[in-house]
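Please treat every number below as a calculation from the coordinates, not as lab data. Computed from a predicted structure; not experimentally measured. Cβ atoms are built from the backbone, for glycine too; each structure is taken alone.
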Structure I
Amino acid sequence: MSKNFYLSNLKRLREQKGWTQEKLAQQSGVSYHTLIKIERGTIQDPRIETVANIARALGLSLDELVNF
């Protein structure tokens, strides 16, 4: 399965904060299972609201998340 190219740094950014997937799910309001699927690339085109919530939780803009 090909990875979601514009969110390919999500795991690294999450780990830089010292957060688990569970912590990011809690902070972003995105379900744990959805977050796992996004990190693995199973979800190829997540909703913009989902990506925005992840970015906000990480303290990043959308641009910073997708272009980091």
Structure II
Amino acid sequence: MIVHSHEGNKAPRIEALRKKHETLSFELENERKKLSSSDLDMARLKKQKLQVKEELSELLQSQEKKSVVS
């Protein structure tokens, strides 16, 4: 689920999303190394990582547009 905040500074949310993306990358790498990792677990992690990346991208684009207008 993507939650959009239209109020205030978006920097804390952007930083949180970057950390979450990094954590998911680490988890995916660990799952790849496991012999017992399931395709379902891998797909779940990849989906979460993509959702985080999409939200992060939206926030960064929104922030860039706002700074161009200001």
Output 26, 24, 21 (Cα extents along the principal axes in Å, calculated) maps, among I, II, to structure I
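Say we calculate distance in nm of label points 7 Å out along Cα→Cβ at positions 15 and 39 for every structure; which of I, II gives the highest result? Kindly include the intermediate steps, with their values, before the conclusion.
Details: I: 0.9; II: 4.1.
Checked I, II; max of distance in nm of label points 7 Å out along Cα→Cβ at positions 15 and 39 sits with II.
Work out the source of -16500 here, i.e. which of I, II gives that when helix-only ellipticity at 222 nm (-39500 (n - 2.57) for each DSSP H run of 4 or more, over all residues; to 500) is computed.
Working: I: -16500; II: -27500.
Source structure for this number: I.
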